[in-house]
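J.: Several structures are given next for inspection.
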Structure P
Amino acid sequence: MPRPYHFELEKVLDFRKQVEEQARLALAKALALHAEQLKIVSDIENKIQINEKSKYAKLSADDMWLWRQYDDALKKDLQASHNRLRQLALNLQKCRTEAIKKSKDRKLLEKLKENQAKKYYEEENLKEQKEYDEMATLRFKPKDF
């Protein structure tokens, strides 16, 4: 029975798994922030629609001024929210790219480990087969004619 295979780069593989997990966590966090910002943008857009539909024809001059100020503030908030959303989308894409890169690095090392283990076991089986062949040859006693 061959000895179990020992991968020399096991610690590097463990480190890459850890780094990949951290990249996945960063991606999940970026995705959550992006979704939260989308909700904020949607809420502001809904407030603007509600404000535009409100009946301002019967408002006094003071109330009209307040309505316009509120409308302007909502539009500024919407613009700022869109800017933040773009930043978060860029960050999300960066995190996604980083997670993919880390995953590829880990998979590359795992593939190396698999290939080396396969080669190791093939060589061990070949050695074992040679030993069996040699023992069979030594034990073989030809029958005298």
Structure Q
Amino acid sequence: MKNLNIKKVQQGFTLIELMIVVAIIGILASIAIPAYSDYISRTRAAAAMSELLAIRTAVSLCHQEQGSSLTGCSSGALGVPTALVTKNITAVGSVTNGIITMTSGATTAAGVALTILDTPTFTAGSATMVWTNSGTICNATRGLKPGTGDCP
């Protein structure tokens, strides 16, 4: 004869177990979302600098063709192109005598756009042009780290 007093096995989760799982997910999300936001901002900063490579190359060629002078190496003149607005360059500033001024898609934690101010310098007898970025995009948390993107 079979035993009729078999207890049913518990099925599903209790409310406390579900609340603990929701709390753990909330804690992980509170850490992951700001880190992801920083990651996206740094990616846009790097992409903005990459999109400016054509302009930097054109400024270098203009400098060489002008006999070691940056005068006139501006947007739309002497072979220097005009930048376009993209996700990574949100506002086209200017290229004036080789100095590139733009607003990037990278932002501070408060949502303020980081700027690019890339200045070329050329030392006589040197084979390369040195670029120095003094814009707010040189921000190790949400922009470019020192040593990258012409940041000192």
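Bear in mind that the values in this text are calculations on the coordinates, not laboratory data. From a predicted model like this one, the values you see are computed outputs, not experimental measurements. Cβ atoms are built from the backbone, for glycine too; each structure is taken alone.
J.: Ranked on relative contact order in percent (Cα under 8 Å, 6 or more apart), which label among P, Q comes first with the largest value?
T.: If we compare relative contact order in percent (Cα under 8 Å, 6 or more apart) over P, Q, the biggest value is for P.
J.: Quick check on the output: 0.15 is FRET efficiency 1/(1 + (r/R0)^6) of positions 75 and 107 (r between Cβ atoms, R0 = 35 Å, to 0.05), derived from one of P, Q. Which one produced it?
T.: P
J.: Hey, another quick one. When FRET efficiency 1/(1 + (r/R0)^6) of positions 11 and 99 (r between Cβ atoms, R0 = 35 Å, to 0.05) is compared over structures P, Q, which one is greatest?
T.: Comparing P, Q, the top value of FRET efficiency 1/(1 + (r/R0)^6) of positions 11 and 99 (r between Cβ atoms, R0 = 35 Å, to 0.05) belongs to P.
J.: From which structure (P, Q) was mean count of other Cβ atoms within 10 Å over residues 27-34 calculated, if the value obtained is 10.0?
T.: Q
J.: Quick one: helix-only ellipticity at 222 nm (-39500 (n - 2.57) for each DSSP H run of 4 or more, over all residues; to 500) came out at -11500 when computed from one of P, Q, so which one is it?
T.: This figure was derived from Q.
J.: Let me ask you something else. Quick check for you: by distance in nm of label points 7 Å out along Cα→Cβ at positions 115 and 131, which of P, Q is greatest?
T.: The maximum falls on structure P.
J.: Could you tell me which structure in P, Q was used to calculate percent of Cα pairs over 27 Å apart as 43?
T.: Derived from the structure labelled Q.
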